[in-house]
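Below you'll find the structures, each written out as structure tokens.
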Structure I
Amino acid sequence: MGIFGNAGAGKSTLFRALSGVREGSPQGKNAGVCVIKVPDERVDRLAEVFRPKKVTHLTIAFHDIDAGETDLLSPQALAELRSVEVLALVVRAFADDYHPAPPGGLDPVAEFRDLSSSIVLSDYIVAQKRIERMTKEARRDAEWTGLHKAIDAFEKEVPLRDVELSAEEDRALSGFRFVSRLPVLLVMNVGEEGVTGEPYPEVTKEAAKAKVPMVRLCAKVEEEIAQLSPAEQVDFLKGMGIARSARDQLVRGAFEATRYISFLTVGEDEVRAWNIREGGSASAAAGRIHSDLEKGFIRAEVISCDDFLRCGSMAKAKTEGKLRLEGKEYVVKDGEIVHVRFNV
């Protein structure tokens, strides 16, 4: 997930809240990147049952992407944006003694629209240059039709993620890494007083109109929370009336934006969570574990985590008919335990 926004929106404060790094602390070559575990109670409960040698949660890497000093979308910023899977656009909805409101007042809706427009414009320039080259070459293929669809959308300030492309067109355009193709999460950074209320309700409406998930948080408060012990964090969040931490909100938001689900594998060696796109098949899930499992796929033994935990063992689950055999086209659901039978 790339964290991006205008200077002063609080994206670096949010990144420090996620990473737990204090402002001004020395950082190494991986400054600006932090990797965190995706909290999943199902993994923890399954680990208690199987007591495996290893427990592996999903992880998400957060990238603090610097905007250019004179150009928001500098070549370096664009290169970083094209390397992420999902984008968190941070907009400012707070003012204090150190960060007074601008002369025209705060307008997070306009800020979100400006960020979105800038991203669309950067993609438009890339697409237009490519079309000009293809026109000289007299090429007319899936890339040509896909680029024309993209340009038509960009001229109306519509991001590429909202454009319907054929599978062939989508493949042809994938190499361009258009930024407006990325799933987006709108992050409204509010002041401390806005943590429990609903300031700027128009932002919620704008997110719904743009068809993007939205998270409301106070990065400054979250940065303070990150310096506490886990037990103290729980008490602090409860005292502030904050239902979920920024980390938890962004993780959930990333999954919602990218349409990922989690499935699980269990055993004495390892209990592990895996991610797959919503609607993914059993054979695709097998391929996430290992390519050999997908190549030699025979059947998948499938059971929901809740059913397994209620039964207490695979033997009892099988007796009760909760453990099922499914074929390669079966659509895996969130929270299912999957065991692949294969032969290579």
Structure II
Amino acid sequence: MTELSERQKIILSLVIHEYTQTATPVGSQALVARYNLDMSSATVRNELAALTDRGFLRQPHTSAGRVPTEEGYRYFVSRLTRASDLPDTTRRTISHQFYQMRNDVEQWVRLAASVLAYQSRAASLVTPPHPEHSRLKHLELIATRGRQILVVLVMIGGEVRQRLLSLTEPVTQEQLSQSSERLTQLFQGADVNEMRARLPQMQGLDADVLEWVIEDLLQADAIPAGEVYVDGLANVLSEPEFTGSDEARRSLRILEERSLLQDLVARTSAGNTQGGVQVLIGGEGTWDELRQWSLVLGSYGMPGLATGTLGVLGPLRLSYGRAISTVRFLSTLLSDLMAETSLDESSPNMGDLN
């Protein structure tokens, strides 16, 4: 990326800061007056023209000021922005909210989406933690009516899957409980390959149930991103960029079509990074639907066990420093919570010690 002079870096940063706040083109006189610059309007105007020629700014109309381009935002994010830490009081408040609902992964995910939307004043997206290879933690079989049973799979990492199945013959709840207990003891922590290897040794109800478990785990492994929780839609639709009917409809489609968000999360393993946080600006030539958007993404969880994605989605003039800081803080907090929960569950209780 082309290097800028120190003065050009200052002016580009100020233009982006001003445009982020006002959403209106920025002129030389406004910059000199608002920021008390130690340079003339003519000097600033020349630098604005140079930044425009180099593709970092554009001029919507001949007599108008400048607005940042995608290249301008990319330079700002990669070279100039600083992630402003959240205030200590804010961090403590957020941490307290999460610790009040310990061990409830679904509530963590929903709360994370709410906090991200509120702190960034944009939209947010969060995926639940998803294992690289689904492993069984607990199995429950519940009789419903007739030959129908409810199979509840709890996987390591917190993901829960359930399905209704029909048996060829009626089975009592006692038989179902015994089967689920046996299979849980045999296959706790096992993945599909381990289950398949031992399937020929299973008989009767245990064999049938294990086949269903394998099928469910394969389906879980085939969904890289899983469900996507979204919050803060109103924050985005209130922005000037999205007040027009066409942009508003496009914005709604982006946030409501989970397939696009799932594809986005699954395919953003590469991109701009900022201390482990990925920044996607204008769709990066891949997603035409996102040409008016910026996305700040981070991951959380326990690598090799279960990980999820969280991020902030907003207009190109997103407040990048605050978004990066908030994503990074929540990524660390959720990772710590999952690690602590895993340790708690693996620690022996007093009865185990005797």
Structure III
Amino acid sequence: MKPFKAGLAGVLALGLGLASVNAAAAERITVNIGSSHPVQNIWVWAMKNVFQPEVDRILAEQGGKYQIRWRENYGGTLYGFTDTRKAVKDGIVDVGMIGTLWEESDLPLQNVTYYTPFATDDHKLIIRIFDDLNQNLPALRDSWHKQNLVPLSTLVTDSYDIYATRQIKSLKDVQNVRLNAPGTSANWLKGTGAVPVDGGLTTYYTNIQTGVTEGALSFASGIGPARVHEVAPQLTRIGFGSMAFGAVAVNKRFFDGLPAEVRNAFLEAGRLTSERHGDHVAMTAQVWLSRMQDEGLKIHELPAEEKKRWVESLPNLVQPWLDANGEAAKVVLRAYFDKLRENGVEPLRAWDAVVR
């Protein structure tokens, strides 16, 4: 038995030695990842709970040649919501949440959904469309690259409505009402008499609580975690639609310098992040609507005739955007609406008619 024990000990020692060699051989790559919002936020949740572990899993399944050392900078520890593009572009973080809604001057093409409200409330469809267009439509893809960014996963909202201190029963009820309307969503109030005030989910609660505004254009999966319903307990469903809000993106110079296996892992993890993000947004919106109602939120539907009036009374929101951004904007608008109709969606207003 003694020779057997010795042989077994030798095999075990050899195995441990090989494991040590393999572990030592793995190349560790540091990736700084961050956001302007906390992990509870629907967009950041996707980064922390899907993108990071999926990259790790894919690399491990490829043999563990590369390992990621994640340095997390969530919750605005390095930058605020107005600096998401700059933070990733300039390498403050390598991977981050880009809120294109706040980047109209530098990423205008990415905001096409915000110039074409009342198109669809199917946020999962919006994800599929823009994952495709961001990668395969040169006009859109190149505009990301020009900013030293590579989009990995589309981020969306569920449908925008109005959360306010009062119920909106008709179009006239928003006359002179101050509403937080972030970025280009302020366009949806044109001609209504409402007063748009810029801001983000991190500012709405205080704005409404202190009387700076009387409500906000927003969506359930964002309003709930931010507790805005505590100060704006009246939800009127307007149905502005779901929006392509931005993307999880990586600094292009950093990305181009990664080994091919790691780049592919990033891209595949981005695709999986999109799928899980869509599911998470739906679940979060449903859970929070139920919870907010339990906590006193009152939900109202804007009458169909008033919604029709709202849609038809809006000026040609998309034309100034087209004029400012040239042929590339026309290409993006046509591609977006073609994709909607290919999927059986007919928007309430044919904003693309001007480029047909």
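The numbers here are math on the coordinates, done by the rules we state, and not lab data. Treat the numbers as computed from the prediction; the structure is a model and nothing was measured. Cβ atoms are built from the backbone, for glycine too; each structure is taken alone.
Quick check on the output: 1.4 is distance in nm of label points 7 Å out along Cα→Cβ at positions 123 and 299, derived from one of I, II, III. Which one produced it?
Going through each structure in turn, the value belongs to III.
Tell me which of I, II, III gives 4.2 when you compute distance in nm of label points 7 Å out along Cα→Cβ at positions 219 and 315.
The value was obtained from structure II.
If volume of the Cα convex hull per residue in Å³ is calculated from each of I, II, III, which structure is the one that comes out at 187?
For volume of the Cα convex hull per residue in Å³, the value 187 is produced by structure I.
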